[in-house]
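Readers should treat all values here as calculations from the given coordinates under stated rules, not as data from a laboratory. Note that the structure is a prediction, hence the values are computed from the model and not measured. Cβ atoms are built from the backbone, for glycine too; each structure is taken alone.
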Structure P
Amino acid sequence: MMKFISPAKLTELGILGMNRRNISFIGQYNPRRNYRLVDDKLLTKKAAIDNDIPVPQLYGIVERQQQINGLAAMLAGYDGFAIKPSQGSGGKGILVITGRKEDCFVKSSGVEISTEEIGRHITNTLAGLHSLGGRNDRAMIEALISFDPCLEGYSYEGIPDIRVIAFKGIPVMAMMRCATHSSDGKANLHQGAVGVGLNIATGRSVGAVQHGQLVEVHPDTGAIFSELQVPHWDNILDLAARCVEMTGLGYLGVDIVLDRNFGPMLLELNARPGLAIQVANQSGLRHRLAIALKIAEQTDDHDTKIALAKEHFGGQ
């Protein structure tokens, strides 16, 4: 049975609720004119490239139904790739292909799929089936991430990603999202992925949760979460802070993946990041955001902001 926590206790813990997040942070610090840069992954990718922020290689874009007739030629030479809706959210509509078998492609789950089936998936994407608000969309075909082998075992049939909440250029909280069998290989906590809270100063695990309950090992691989140490940690914090500067959004969720060849790469941005990261860290956001605001009032220097974040938030 879930233990009841009183509103007073939630306040004491510094838990940020949805209403306060929407009004005091998203509404106050995220100008709506800048949302499109974040909500459209193609625009995000272009801006990232312009700002020397690493992103997965773009193989192609499907914008019109007529282009599907040339899909076989577009995919020729690629054994693995990911197809994503440009305006998708929550991992919806992402199709991951990891190989070929004769005339078919092989999904990350091992299921075989034909070129025609991929075409139908893209047709649904163009029609807005997976996009925010059901708007007509575009399909992006991207290179697969070859994720860092040091994270092997922490994710099942999917790539783990790292979510950093950054406020006014200051990283305030982070977690790694680990795919599981129950999440269908997707790093989505609502679907059953594991969220691992990460120490802002070091990138080490501070605890892990699945379905709101503390867990010690990955349910499918047996990997021990307390042993997790995310590499390239300083680069990850730097990338997250630079994304705030790039977008002009004060309150931002930055999703990062670790590629074995290229290191940290920006996966996508979120102007309305969820609040489950607090559960993964067993810590509230409100107190940290108040400290971050004071840091931002003291300095505009990028590196100083990150150093102060590590100093203030590293004692988890």
Structure Q
Amino acid sequence: MIDKKEVKNGITVYTVSPEYDENKLEKKMNKFLKREDIKTIIDHDADVFTNDGKLLLRFRKKALSNKNVDDFYDNIIAFAKNVSSNRGSTTGSKKKNILENPKVMSNIFGFFDRWSPSHKVIFKRLGKTPDVTVRECRFNQDYPENYKKTIPLIKEIDEQYSKLTPEQYKLQRKKANQTYFKIPGTSFTTITTNVNFQTTVHTDKGDDEEGFGNLAVIEHGKYTGGETCFPQYGLGVDVRTGDILFMDVHQPHANLPIVKETDDAIRLSIVCYLRKNVWLRTKNKTRRFYERHNKTVKNMRTMPK
């Protein structure tokens, strides 16, 4: 619910309060939102604070450069269309067996804090595992030239992060500086991409609690919907190509259904974050350790089965 709305230096500033209590919110967790659940959609530069003074989100239109956006899309989209069943309850699934979850186009690159199924098979056969449970993702390893061409947009998002939410950025960047297992020159260890994926109401787990979440979107074709929403506040944000949203991802959030208007419609969402366990397991490790560990994991993965 919007308590107050004012314009400061060209930015619309909202103060909001919850529309319902924690008990009702709990009942909405891991369920899909409908358009009627959300009263207000923001499609302009805005800052939103909760009624206790905490920053909920900052949204800026056309903050990212067209070239970096295009280069990122061209070099990631084929990989981003791979399907995965490891998104669990964000897909609406209640299955404990990961193989029974719906398959969605959700993928990661950068560094991750769990072994893939193929890693586990190889490690079991060899009777050993590397020293730390952190791995370089397949995209980095298999498509190094494409990976390099995604970095400029990630760095641009990082720069906006530093500019728009400096307090949270400073805390996260301090941690990122303690590990080599990260996206070079940024405060991020990991990137998640989603293609045409409607998530249920959830909070982000595994990322830095002191940092702030972010979302960029690249769209091709035409669609409606997909807005990123905070149901407890009845508020959503329509993030489109070139926009950047910084938000408190530890508050329950989800996105609305994506309705294609053309068959080729694509909503590619990009989330950059510092994965807590990647940092915890690798902080203060040397560059030599980083290089040796990545080589070991890569060599194990390419061994014949």
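Suppose you compute Kirkwood radius over Cα pairs in Å, for residues 66-121 alone for every structure in P, Q: which one lands on 13.2? Can you show the working numbers first?
Numbers: P: 11.8; Q: 13.2.
Among P, Q, the structure yielding 13.2 for Kirkwood radius over Cα pairs in Å, for residues 66-121 alone is Q.
A value of 39, 24, 18 was derived for Cα extents along the principal axes in Å, for residues 202-273 alone; which structure in P, Q was it taken from?
Numbers: P: 39, 30, 20; Q: 39, 24, 18.
Answer for the origin of the read-out: Q.
Here distance in nm of label points 7 Å out along Cα→Cβ at positions 34 and 258 was calculated and came to 2.2; which of the structures P, Q was it taken from? Before the final figure, lay out the partial values.
Numbers: P: 2.9; Q: 2.2.
Of the options listed, only Q reproduces it.
Among P, Q, considering only distance in nm of label points 7 Å out along Cα→Cβ at positions 82 and 114, which has the greatest calculated value? All intermediate terms of the calculation are to be shown ahead of the outcome.
Details: P: 2.8; Q: 1.5.
By distance in nm of label points 7 Å out along Cα→Cβ at positions 82 and 114, the leading structure of P, Q is P.
If relative contact order in percent (Cα under 8 Å, 6 or more apart) computes to 20, which of P, Q did it come from?
Clearly, the read-out refers to P.
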